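Please treat every number below as a calculation from the coordinates, not as lab data. Keep in mind that what you see is a predicted model, and the values were worked out from it rather than measured. Cβ atoms are built from the backbone, for glycine too; each structure is taken alone.
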Structure P
Amino acid sequence: MRRFIPSTSCLIAFDTAARHLSFTKAANELHMTQGAVSRQAAILEDYLGVKLFERINRRLILTAAGAEYATQVAAILKEIEMATFQVMAHKNSGGVLNLATLPTFGVKWLIPRLAKFTAAHPDVILNLSTEVLPFDFNSRAVDAAIHFGEPNWPGAVMVRLMGEEVLPVCSLELSRKIKRIE
């Protein structure tokens, strides 16, 4: 059975043009000409029978259908990309690890240790993302997360990494004032 799916070239050109709202910027990102990106978008519109862009005074605007389609296409292209990375990782049998972490923890603690991890596990592709809110493993493509808080994450296995010590900190000048008051 033949699938009713537009060409990936058209979808990628559409996704890029929709993100930039510019055929020229999309062309620069894709290393194509502006005319080639515009043609790919026109081919996609013909294929779908739906106008995705309004072209007004050299400006590119998504139609309502185009905006909704852009959101869906972006998510699907991301899934295809992740699936591609995962299958490519099988050549060395290391796999892909999608790890989410808090921004500060990632920058201050995790990233300085990544070189050592990569050296020890060269066959693992590590994808990092940051998140401030608790993770929902059912709605996110995340294998593991490093977060803080109570251990009440349904459907997850938790391992305590370290404790956290919270203490007040003040300037030396303020400390001296407080001691005088006491």
Structure Q
Amino acid sequence: MTPTDFTAPADVLVLQHLVEDGPGYLGEWLDAQGIRWHLRCAETGEDYPATVRGYRGLAVLGGAWSANDDRLTLRHAEALILDADALGIPVIGHCLGGQLMARAFGGRVERLPQPEVGWWPITRNDSATAREWLGDAEQATVYQWHQDNFVELPPGAELLASSSTCAHQAFALRQ
């Protein structure tokens, strides 16, 4: 099965915003785990589905847009995030995907005073949830390329990691 073979059932729906911002390692990991997945790319004109019912997970990828941009596909992604939550389906968001999750659940996303681009350290919080998601190392150097950040976490969210430029690098909700 290919990720765009929508006739075959799949466990995970992956939402891609821009052609050049594909699933990368996530797709490789899903394949290595034997997890079937569907990929929908907004920029190529693939419509996002009306619901995530029938999937077991939703992944929302990054992209060069701001979560605050007035784009129908971004609002649709937020609606699917809320749909997944209401159905008890886990959601993971990367970069723009995490910002869309923050917005969907009541957080706030704003432009950073300066972009964060390059290999920069993030610091993991010292909680069981942070260690479960990010491992035991207190710091990791990760590649980042973003101009926005969620400056206010959604109600009930737990901060998992931060950096000197972005107070909120990662969060978990309803763990």
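Here semi-axes √(5λ) of the Cα gyration tensor in Å was derived from just one of the structures P, Q, and that gives 25, 18, 16; the source is Q. A value of 3.8 for distance in nm of label points 7 Å out along Cα→Cβ at positions 84 and 148, calculated from one of P, Q, originates in structure P.
Given a computed value of -14500 for helix-only ellipticity at 222 nm (-39500 (n - 2.57) for each DSSP H run of 4 or more, over all residues; to 500), which structure among P, Q does it belong to? Answer for the origin of the read-out: P.
Here the criterion is FRET efficiency 1/(1 + (r/R0)^6) of positions 44 and 108 (r between Cβ atoms, R0 = 41 Å, to 0.05), and among P, Q the highest value is seen for Q. Each of P, Q could give mean count of other Cβ atoms within 10 Å over residues 60-67, but the derived value 21.9 comes from Q.
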